[in-house]
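Participant: Multiple structures follow.
Values quoted throughout were computed directly from the atomic coordinates according to the rules given, and no laboratory measurement underlies them. It should be emphasised that the depicted structure is a prediction, and the values quoted were computed from it without experimental measurement. Cβ atoms are built from the backbone, for glycine too; each structure is taken alone.
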Structure 1
Amino acid sequence: MTSVYDQLLVREHLAKAQPEPELSPEQQQFWIEQIKKDLHARNAVLIAHYYTPAVIQTLAEQTGGFIGDSLEMARFGAQHPAQTLIVAGVRFMGETAKILSPEKQVLMPTLEATCSLDIGCDAEEFAAFCAEHPEREVVVYANTSAAVKAKADWVVTSSIALKVVSHLREQGKKIIWAPDQHLGQYIQRSTGADMILWNGACIVHEEFKAKGILDLKKIHPTAAVLVHPESPQSVVEVADVVGSTSQLLKAASTLPNEVFIVATDRGIFYKMQQQNPTKRFLEAPTAGQGATCRSCAHCPWMAMNSLERLAATLTSEAEEIQVPPQLIEQALIPLKRMLSFQAE
């Protein structure tokens, strides 16, 4: 579990993470048409994460934008000719896009959209933690601030973390891993690497429960269980497939099962259902119901990516990502190392 201090920080941020009121179909259509016009007028492209609301993902598709994981989003933005990138996701994704495309303007629907992993890994505290173990290679998950990435030897996403850590282990390297302890433990078990783990967790994935999944499995005995490795070990152990968002999407398409129990943010259901219209996708049970549940299988910060906020940032440019040049220079080193490793 996350530390008491980190839980308090997350609670403070969650108090601000209120999604916009639900729009009527007429209101939705008004904002969609306005955003389409503004994107065209500004030569801007909309880049959305799989966990954002379905209406945002649909809009990205309709306007020649992109839907993907954080690294795919940043790579698309760097390769796209648009000079303005509208990143719908959480703040570290916007920062990563800016690091890889420093010459471009990067806007977000709201800079308040953050991540419990980012909140729980303060750059100064992490630097002190690393200083205690100077002989270790520092590997950080993409769900971290630019300042934390700048202190790393490697940045990884969940789709490449196992390969990178296996590579380092083969070289005899000992590792500092941050910030997600569940993903770190999964990698440690899978690779046998010598790893010291930072104590952080995702508020969405930490709430999935193995008992709830097994109970649901009794009702749907032929269902395949898809689990993101940010989930606790007990949840990972009941999975048929463990993987990143992209890997879970692939599994949903390639496995013969007609029903799937999915332990990750339910925002992914938009793309899963689109790619597999005849299959059925069920949310894995979480720790609470209603008001007692902090996330209920959906990141509250991802939910802040609304049409109204998106329209406002296109007009005002108030929610612009800024990363100091020195941090860009430092954080680019581990990011490029990962990109080069993937290309091999």
Structure 2
Amino acid sequence: MALRVGQTLRGSRWDYLLIEALGNQTVRSNVFKAEIISRAQCQPPGKWAVIKTSSEKIILKTLKNEYNRHMNPAIRSSKHFRAMYDAVDIHNSSTNENPYCLAFEWMDCTLKDVCSGSHGRNSALHKNISGAVLGALADLESQQLVHTDIKNDNILISDLDGPSPVVKLGDLGLVRSEGFNRYPLQPFAMRAPEVWSGIGCFHCSDVWAFAVTLFDWIVPCVFGANDMPQGHWQEAWAMAKLLRLFPDSVKVHPTDPNYQDYFEIAELLEKSGYGDSVEPRYIGIGSFEEELKKMDIPLAVSDFLRYLFVVDYTRRPTAVDALKSQQFQRLR
């Protein structure tokens, strides 16, 4: 039974009236804005909620994983994550479908919605964003968990133009145990060198992904494959950029033949157009320092990014380290 605008879902404490479909709906998942309807003496936490739902098996598994993560007391009690209000099962015997709905705290926008041109020089906003996301990562590390999906879509903000914007981390459906290496995790742009290299995804890999997210919010397409021309492979293109930004940062995957091939292509792409080569220069970016100096951001933000971008994952600062660092304290 597909959910629709105007439908009311009955939760454990409140009802949820679906009033608007959010984003692009696909057969894989749906997201709705809902009005929270109070029942009896149970006071609702606010006027609005977000409803995430799917009956598709893979996404249903992700939603149930997200529910289980939110039931972890360390996550449930944390102020750094978007709160989960409810889980609702809706069964339709005529179709034998069983959509699973999660109700979450309403947040005004995501970091993706925020214009970096007007807000990118706001060090106070950088500090609020960094404090919330790094705080959430520290909470996950305390449970030996990794988020694996840090990106600007999943950083949620309310009261953006107020004196102290509220920032929280969302979408825990892809959370895994620290050190997961059965297959590569993280979006291509945010993927840490050790994940590309087949070592595994660790707490520090989430820290790297957060650093890329901040960078990419201000200057998109320096990392990743969104600027890739047709006829190339996204994996190889993203690897080539990391090799240009941070030489020798990515190593050949020890076991996956596909990623071994991508690595060879990435090396060729990264070297194209240099020296005596007559080939076009495919990758148009420079080193990390060269790209960082092009950014119109306060010096404190530049220093903080330098501090986070440590290629060696065994030496990269943890979230707790970063929150205690002088570089973080200088963000104002």
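Participant: For which of the structures 1, 2 does the calculation of FRET efficiency 1/(1 + (r/R0)^6) of positions 88 and 304 (r between Cβ atoms, R0 = 30 Å, to 0.05) return 1.00?
Facilitator: Working: 1: 1.00; 2: 0.15.
The value was obtained from structure 1.
Participant: Further question on the same structure: Of the structures 1, 2, report the one carrying the highest value of mean projected area of the Cα convex hull in nm².
Facilitator: Answer by largest value of mean projected area of the Cα convex hull in nm²: 2.
Participant: Which of the displayed structures (1, 2) returns the greatest value of distance in nm of label points 7 Å out along Cα→Cβ at positions 240 and 256 on calculation?
Facilitator: Structure 2 gives the largest value of distance in nm of label points 7 Å out along Cα→Cβ at positions 240 and 256 among 1, 2.
Participant: Can you say which of 1, 2 returns -10000 when helix-only ellipticity at 222 nm (-39500 (n - 2.57) for each DSSP H run of 4 or more, over all residues; to 500) is computed?
Facilitator: Structure 2 accounts for this read-out.
Participant: Quick check on the output: 13 is relative contact order in percent (Cα under 8 Å, 6 or more apart), derived from one of 1, 2. Which one produced it?
Facilitator: The correct label is 2.
Participant: Additional query: If FRET efficiency 1/(1 + (r/R0)^6) of positions 32 and 160 (r between Cβ atoms, R0 = 35 Å, to 0.05) is computed to be 0.50, which of 1, 2 is the source?
Facilitator: Considering all the candidates, the number was obtained from 1.
Participant: While we're on this one: When you work out mean count of other Cβ atoms within 10 Å over residues 128-135 for each of the structures 1, 2, which one comes out largest?
Facilitator: Details: 1: 11.8; 2: 21.9.
Largest one: structure 2.
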